[in-house]
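Please go over the structures that come below.
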Structure P
Amino acid sequence: MNTSDLQLRPATADDAGACGRVAHAAFADIAQRCQVPPDIPTQDLAIELFTRWITHPDFHVIVAELDGRVVGSVVIDERSSIAGLGPFTVDPEVQHRSVGHRLTGGVAQHLTERAFQGARLVQAPHNFMTLSLCIQSGFEVREPLVCLQGAPLGLSLPGYCVRPATLDDLDACNALCRQVHGHDRGGELAEAIAMGRASLAERDRRIGGYATEIGFAGHAVGETNADLQALIGAASRFSGQGFLLPTRNGELFRWCLGHELRIVQSLTLMTIGFYHEPQGVFLPSIGY
């Protein structure tokens, strides 16, 4: 197939089905070749996710179209000053034909036009094509990650109160995120609070950590490992494939393994543009 006529454009609501089908095929293909679980296990789920992303006011989806057919897409999360990228998918029928490079170029142009400070993504190391593409595009490897899953722990740490976060907590939680990462993720947090998913850990009547949710799509930050242990211990479930943990945090990693949480897969956090070495502890989301 000749890809010289490939066109990039913003996705519309009518593209959700095609984007979902391509994404599901792409994840199924890499999962089969590498013998790992697919990140999006069903086509129906893929279409549901793309419907949500395309219609969300703070997400931007770029579509790659060839001869009137969608052959790839990339999702950009614009809810903070640092953009989150992914999923980044290309139809297996047009792999190795520069579709990924064209999409990456479209992302770079969009980020420049919107004046984002930087961008981040979480990449699966077994997907050699996207790893090479990210490195060639200027992304830096920042953190090796593991995805952990298991039964809810049902733990309550002494001295901690874990409760639902409210909009009254937003400023304090954003300040904590800026302390850890150098920027906040207030858009995501406000959305998680509105959906009743966000929680926070208090000690001595002050916020030590918060989580938009403990799971694949959620992130968490804390001052100490005990703050994150309180949040993980109180979670009623670990949503999606599980939650992501930086493996450099050996103390928290060992604590999780000691509570019979199992490793599902390994991943890598990558960044381009602004990056602040974390001054605290954190759990990234699959977005970043």
Structure Q
Amino acid sequence: MPVPTDMVGDQIGPITHDVDARWVMAYSAALGDTQDCYFDTRRDNGIVAHPMFAVCPEWPVIVEGRKLADKWGITPEETRQSVHATHDLVVHRLARPGDVLETRLTYTGVENKSPGAYTTMKIETFDTDGRPVFTTYQGGMYLGVPAEGEDRPAQDTPALPDLGALPDEPLAEILVPVTHGAAHTYTESARIWNPIHTDASVAEAAGLPAIILHGTATLALGVSATLSQVADGNPERVRRIRGRMASMVLMPSTITVRVLDVTPVNGQDVARFEVLTEDGGPAIDQGLVFLSKD
């Protein structure tokens, strides 16, 4: 069945999550990012979560969104053909152990693209006082499945700054090994379970060459490497993360994070980066990390 544009405006949630130190530390450990701010519970202000930890409380509403697809006549097979295409995360503050968070999802757009129906959603996470913690604008593609109805593109997607031409040479290139069990470790640590990442038979049935690393894990690895190069590894400077999922990362392999440049924009520094697969394909392209000056 086509993906109806009438689903724009439908909502899921809120779903409540209790954030504890075990979850925070496990997520960073899965990325191999072992800075004290993620692990040393003796710190004066305690530990913080990695900026990409935002995807952890977001996952349950995404799963519920898949169930909601049935309401709109989208079959389970068509849902399996949907892929995570774009990710744009606004970090209002980092999560911390002890947080009780509520997350809700709103479908914001459905439109026809040449590969299929392109859908967008806004995922909002708040604390118990109703203050925003994360806001994610996420895009997905139903490969080979058209949209039905007049195109309704998202209206509230954050603007992108003009950063000019890409440099001839990157600031840095960081090799990051991805182990055989990286997807299994990430699945359990993030509490994000999708069997195409951990079950070879499911991956094969989906037409994949093997299990693949989560797109959010690949993006998080790129963010960690970028922060280490341009922000002394300090996650508390992160205000926004953006990237496009472009190619699969197989395991084991070695990916390359290319930190391209840093440009001052409206009182922030914007770092451009990309993540390349072992074969040189773009696992993450159009990568951006927005950083506060302090």
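Going by mean count of other Cβ atoms within 10 Å over residues 55-62, which of structures P, Q comes out largest?
Top value of mean count of other Cβ atoms within 10 Å over residues 55-62, among P, Q, belongs to structure Q.
Let me ask something additional. Suppose mean projected area of the Cα convex hull in nm² works out to 15.1; of P, Q, which structure was it derived from?
Q
Hey, mean count of other Cβ atoms within 10 Å over residues 71-78 derived from one of P, Q reads 23.9; which structure?
P
Okay, next question. Taking distance in nm of label points 7 Å out along Cα→Cβ at positions 15 and 255 from the coordinates of each of P, Q, which one would give 4.2?
Details: P: 4.2; Q: 2.3.
Among P, Q, the structure yielding 4.2 for distance in nm of label points 7 Å out along Cα→Cβ at positions 15 and 255 is P.
The value 0.90 for FRET efficiency 1/(1 + (r/R0)^6) of positions 127 and 143 (r between Cβ atoms, R0 = 25 Å, to 0.05) was derived from one model only; which of P, Q is it?
The read-out comes from structure P.
Something else now. Name the one structure among P, Q that mean projected area of the Cα convex hull in nm², for residues 111-222 alone of 11.5 was derived from.
Considering all the candidates, the number was obtained from Q.
Can you spot which of P, Q the value -10500 was calculated from, given it is helix-only ellipticity at 222 nm (-39500 (n - 2.57) for each DSSP H run of 4 or more, over all residues; to 500)?
It must be structure P, since only it matches.
Related question: Check the numbers for volume of the Cα convex hull per residue in Å³, for residues 23-150 alone across P, Q and tell me which is largest. Display every interim value, and only then the final one.
Numbers: P: 134; Q: 123.
Going through P, Q one by one, volume of the Cα convex hull per residue in Å³, for residues 23-150 alone peaks for structure P.
Taken together, the values in this text are just the output of simple stated rules run on the coordinates, not laboratory data. On a predicted model such as this, the values are computed, not experimentally measured, just so you know. Cβ atoms are built from the backbone, for glycine too; each structure is taken alone.
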